Structure 1
Amino acid sequence: MTALQKKSDNPIAHLTPEDIEQLGVELDAIRQDVLDARGASDAAYIRKVISVQRKLELGSRAVLLASVFPPAWVVGTAGLSVAKILENMEIGHNILHGQWDWMRDPKIHSTTWEWDMATPAKQWQHSHNELHHTYTNVIGKDNDLGYGIMRVDEDQPWHPFFLVQPFWNFVNACFFEYGIAAYDLELGANIKRKKTKDPEFKARVSQVLRKIRNQATKDYVVHPALSLPTGSFLPTLAANFTANVVRNLWSHSIIMCGHFPEGVETFEKRSIEGETRGEWYVRQMLGSANISGSKAMHLMSGNLSHQIEHHLFPDLPSNRYAEIAPKVKDLFDKYGLNYHAAPFPKQVASAWHKVIRLSLPNGWLATTNAKNVVPQTKLLYKMTTGGAKVRRAAQARLNQQARRAAEAKAA
């Protein structure tokens, strides 16, 4: 298994094949312990979360009927935002992973659940459960890395187009549910391959458009219309839009923290050829990052604050991740691996730093300071307006600057 990022030290070079397989055996044992212990308390947990979420949403929508009054708008919008986050993260995401299928409750099952998102559940399950969780952080296989619009690794050739990736990432964050819908459709790839007239693709597009229409009708027609008697149509419409944007920004941030902070590994395609169970586990461990925080933080993140545990065991009940996290961390320590965890603000800042850093040519951000910002900006301009030959020459210059800076720091 090889990390795609070029490093002087391989983070698993010290592990033998036997070590890796033994690690897999120990992780399997942790998973089996949870499977054997699932029961009434777990079922009660998810039913309580669903009940609380539905009551919160209903109560918030009731308050918004009088949203012409600013206090009602603030309270209703805040409550609706929280309800939408809970439905998306702790409920929808985890039910669609099959975490609660063992209950055999047809109302809380991965085959029947439909969530409050623009993308249909079945399409998301294919792109997320089947592809992302199988090919986690493998460049060219896991499209969750950058969603096909961003540069996500130093070894990917830089192109001027990537200068706008911080802007695209922000737009994607604001309208995340629609970005996910387009991503699940593989819209860019199908347009590029001229497969937009393919019957199967057209059927999937119809499903997405129907889902978007239903969501928009609920949030931007029916609910605001119910507020007409109090003169709250526009405030209610604005509240629904705001709640959707808040939910999108939050879910995008949580997901970015899971795989994109500095220090999280990415992998070459060839690293998964003949991959064993133990090697798959190690890739999930090195390719994920956790968010440390309170119980409220874990709940609002859908327990994706335990992204490492989730990627190791995506089908285990989310309420069990906090319980097994110390055991998983002990295995990281035992086998000399980095358990990547940090508070939410730090992980968000790290992920955005990586987005900005990789939007620029390798080494540009690290070698630019107040004293040389003018010549460095001129160099960047040449790389942006010049051809491939100009970019290669300028990149070689940046690489030389970076080596000199590293040598000076080491001395």
Structure 2
Amino acid sequence: MMRPMFSRCASLRSVSTQTSRTLLGSWHSARSYSITPETASTSKPLDIDPSKLVVEKTTKPGPLKKPEELIFGANFTDHMLTIEWNKTTGWLEPHITPYQNLSLDPATCVFHYAFECFEGMKAYKDKQGKIRLFRPDKNMERFNKSAARIALPTFAPTALIDLISKLVKIDSRFIPEQRGYSLYLRPTMIGTQKTLGVGAPGSALLYVIASPVGPYYPTGFKAVSLEATNYAVRAWPGGVGDKKLGANYAPCIVPQREAMSRGFQQNLWLFGEEEFVTEVGTMNFFVALKNKETGQKELITAPLDGTILEGVTRDSVLSLARERLAPEGWKIEERKYTMAELDEAASEGRLIEAFGAGTAAIVSPVRCISWKGKLVNCGLQEHEESGEIATKMKNWIEARQYGDDKHEWSYVC
């Protein structure tokens, strides 16, 4: 049985010493996170303060699965991090508690108006047993942008990184030591105000859970096939496709299921009458081709125009390409390009390779794209599962994630 969370009064007026003692000492009923805060005070709300962390470790540690039995996102560690916020006080004291259910009123605004955003990041164990995060500052930057876009509170990035590090250390036994395995971290923020009124939430909950994971594709590092999708749109100008909101993901499942029913693993999202290439599934998309006029090798991805998610892996691929491929004569570009352009490059033998890039898979090589009743070959030979650039990127990024390549991107907890 999970230990129930402490109960909370419906109205938060102040956080006095006596109130704090009461809140920390009362664990007799399910803790309700749905609250109705009062009007904002004139005082400056508090930011997240790691020094006020309250830790309650589980008395019933869960069993560890064999690494080869792990299914992505299906198993969770013993503990979770929770931090409440209300517009009167700001961020309250952080808690690390045993992993448990949340208690939310049916009228909580997250259920009705999708006040929810999240991040995806990983913790790794290096050869010396040290725990590392990969570019957590980029995740926190995007997390704050997502929260601000849907009227949820922002926070000091370093404070949350500090708290996530503490959570990861407490649950470090769940991090597999084998290469390709890690601890997937899911920071999440939801609006918790109990109301059916449409407006900025007066209260919120930030929580972090962790899941030990192996390689994203259980069949191994193999190329996937895509269906070019123009009948459904993932994101549009002026929308929120560049933010990591839960509301962006659910509408993509039906098109993916339709693509899978026709034998393709993912959608390649096209946009507009021109059929601009945007993203693949839930990943950013890269193509390597030879320029038609000059013959120069180019690595291309769509620009951050408000419809493209600012992927941490995307930024890592671009940075590594400018650092290591540009000196070899490659041109690295962030520009708009169309499916017709890819088809032409493929038919002329100029399309070298294509791959998706994201936290879960790092890179995902692409074999072919179904478009207008034909298959566009993306440069791989029948016996090949990955192109040279995708393979290099996977190896380069993993070297920094696991601390083999000493670099500022790797944050030691």
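Just so it is clear, none of the values below were taken in a lab; they were calculated from the coordinates. Since this is a predicted model, take the numbers as computed values, not measurements. Cβ atoms are built from the backbone, for glycine too; each structure is taken alone.
A few comments on the model shown:
- Value -6000, calculated as helix-only ellipticity at 222 nm (-39500 (n - 2.57) for each DSSP H run of 4 or more, over all residues; to 500), assigned to which of 1, 2: 2
- Which of 1, 2 yields 0.10 [FRET efficiency 1/(1 + (r/R0)^6) of positions 156 and 380 (r between Cβ atoms, R0 = 30 Å, to 0.05), calculated]: 2
- Structure from which 24 was derived, relative contact order in percent (Cα under 8 Å, 6 or more apart), options 1, 2: 1
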